[in-house]
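The next part holds the structures, each set out as structure tokens.
Every number in this text was worked out from the coordinates using simple rules, so none of it is lab data. These figures come from a predicted structure and were not determined experimentally.
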Structure 1
Amino acid sequence: MALTKIEKLDKVEIVGDFKHIQCRHATWVEDDGVAIGGKQFHRHVIAPNDDVSSEPQEVQDLVAVVHTQEIKDAYTAHLAAKENN
């Protein structure tokens with residue numbers, strides 16, 4: 001009987017006008033390669049201009065493509081406009 005805790009990035013979605021990236025991580029336990037119990041999920045969102053250096057390489061690569069300078073500038077302007085209201 002070998003219990004193993006598995007953690008995996010299992011879903012990445014791009015949403016909204018500013019291309020926020022939602023990352024879902026799944027965690028579960030396997031007994032000799034067979035999942036036991038249910039999965040637990042954790043989500044976090046990456047906004048333009050966020051530091052992604054601790055993210056998996058596949059997420060960093062997606063951010064490099066999706067968060068263009070145009071998107072970053074528009075998001076920064078959006079945040080500034082919200083602060084002034």
Structure 2
Amino acid sequence: MKLRADNLSAREIDGDIVVLDLTSSQYFTVSGSGVVIFERLEAGATEDELVAAVCAEYDVEPERARPDVRAFVQHLVAAGLIDD
């Protein structure tokens with residue numbers, strides 16, 4: 001999985017990431033564990049890599065992290081921020 005490469009602008013502000021989708025002119029704010037996921041999606045991480053990163057950062061078990069990772073990724077897919 002990878003964030004869309006075109007027409008996205010992202011900046012870190014006070015620990016959060018603010019994303020502007022230049023195509024739709026919509027802003028998104030990413031915070032908490034979403035920042036860990038978002039940063040790895042910029043590099044093209046797999047779901048397993050995303051889950052491992054959240055587990056390492058927050059000391060949670062994969063069974064607990066995976067549903068949250070999937071939900072966050074699905075939100076980004078629905079918003080059109082992830083390339084197919």
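For percent of Cα pairs over 17 Å apart, the calculated result is 43, so let me know which of 1, 2 that is.
Numbers: 1: 57; 2: 43.
Of the options listed, only 2 reproduces it.
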| query | Upon calculation of relative contact order in percent (Cα under 8 Å, 6 or more apart) from the atomic coordinates, which of the structures 1, 2 produces 24? | reply | 1
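Identify the structure, out of 1, 2, from whose coordinates helix-only ellipticity at 222 nm (-39500 (n - 2.57) for each DSSP H run of 4 or more, over all residues; to 500) was calculated to give -14500. Can you show the working numbers first?
Details: 1: -9000; 2: -14500.
Source structure for this number: 2.
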